[in-house]
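Participant: Below are structures written as structure tokens.
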Structure 1
Amino acid sequence: MRILGLDPGSRVCGYGVIDETRGELTYVECGVLTAPEDRPMEQRLGEIARGLREVISELAPEICAVEDVFMHQNARSALALAQARGMALAVMGLAGLRVASYPPALVKKTVAGSGAADKGQIARMVQALIKLRSLPRADASDALAVAITHGRTLRPSAAKLVPAVRRVS
């Protein structure tokens, strides 16, 4: 299965594509889609949406994995992130792709073993897990982490990485 991971943003959208075959994760491509910061929001999102459509057309993913929106202390940042995520979901819908969403703590736990891992730890683990020669750019690394999370949840071995919910007595 070809998985497109996304780290949406209103100025920079990271993407990462991996293939999952019988539990093996293989790197395909990663990068960032950018839009000029001085443009209005609708133009930036339009530019990123065009780039995202090109990525989908060229790399032909079967599913998209996106990180859930998390709480920001700055409401304006949270709104911009939600708008970027909505744009990405719309592009996925128009392309006929299914979308899987994962909470940030689950992505961190699955990739690095700790829900409190920092971006550097995530990037190094992504590099090791899919055998990259160098660290990808932060936004692309985050997108690959989301794709890896989806790839690992497809197989029972993922249960070793993500603990089951325990009943509290």
Structure 2
Amino acid sequence: MTSLAYDARVEKQRLLVVVRHAKAEQLAASDLERPLSSRGVDDGRALGRWLAAEGVHPDVAYVSAALRTRQTWAALAEGAGWDLEAHVDGALYGTDERGVIELVQATPDDAATVVVVGHNPTMAMLVQLLDDGEGEASGAPELGGFPTGTAAVFEVPGEWSGVDTMGCRLRAFHVGRA
């Protein structure tokens, strides 16, 4: 009987994955329409394979409306073997890190893993702000920056509504390269 009471207190382990889109072409009719380069597609698939090997299986994906982020999500999902339709969010294209945090805070509590695919400098700043400095991967983003095709995997204590500055543990950091 005590095990049931104990199990009721155990919090669900939540993961937040912050991804910067993969390598894009330099020119297009507009910045929103820049597609991934062939290298970017390959790197996105490689990053997806790495995320799957890390045990990441998203319940929710928030993706910027820009073509390169949507294509990055498609490459990630293909590489990882995920079959999840992303929430394409036009606000992610121009928002700052606070806006991303607010989006994550509004995630339904039944979601265990959230992936956010966006742009720099927001994604790099978000990783810096969320990191509590205690995780095994802490410090990795400062050493190598946050290049295209990069993912930071955070452990999130508690509910999504509680995600905030210095409130997540950086578990893994990886630059996807084919």
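Participant: Which structure, out of 1, 2, was distance in nm of label points 7 Å out along Cα→Cβ at positions 27 and 51 derived from, given a value of 3.1?
Facilitator: 2
Participant: Tell me which of 1, 2 gives -15000 when you compute helix-only ellipticity at 222 nm (-39500 (n - 2.57) for each DSSP H run of 4 or more, over all residues; to 500).
Facilitator: Attributed to the structure labelled 1.
Participant: Further, regarding this structure: For structures 1, 2, which has the highest computed value of Rg/Rh (Cα atoms, Kirkwood Rh), for residues 35-74 alone?
Facilitator: Largest value of Rg/Rh (Cα atoms, Kirkwood Rh), for residues 35-74 alone: 1.
Participant: A further question on this structure: Figure out for me which of the structures 1, 2 the number 14.1 belongs to, where mean count of other Cβ atoms within 10 Å over residues 115-122 was derived from the coordinates.
Facilitator: Considering all the candidates, the number was obtained from 1.
Participant: Ranked by mean count of other Cβ atoms within 10 Å over residues 43-50, which of 1, 2 sits at the highest value?
Facilitator: 2
Bear in mind that the values in this text are calculations on the coordinates, not laboratory data. All figures in this text were calculated on a predicted structure; none of them were measured in a lab. Cβ atoms are built from the backbone, for glycine too; each structure is taken alone.
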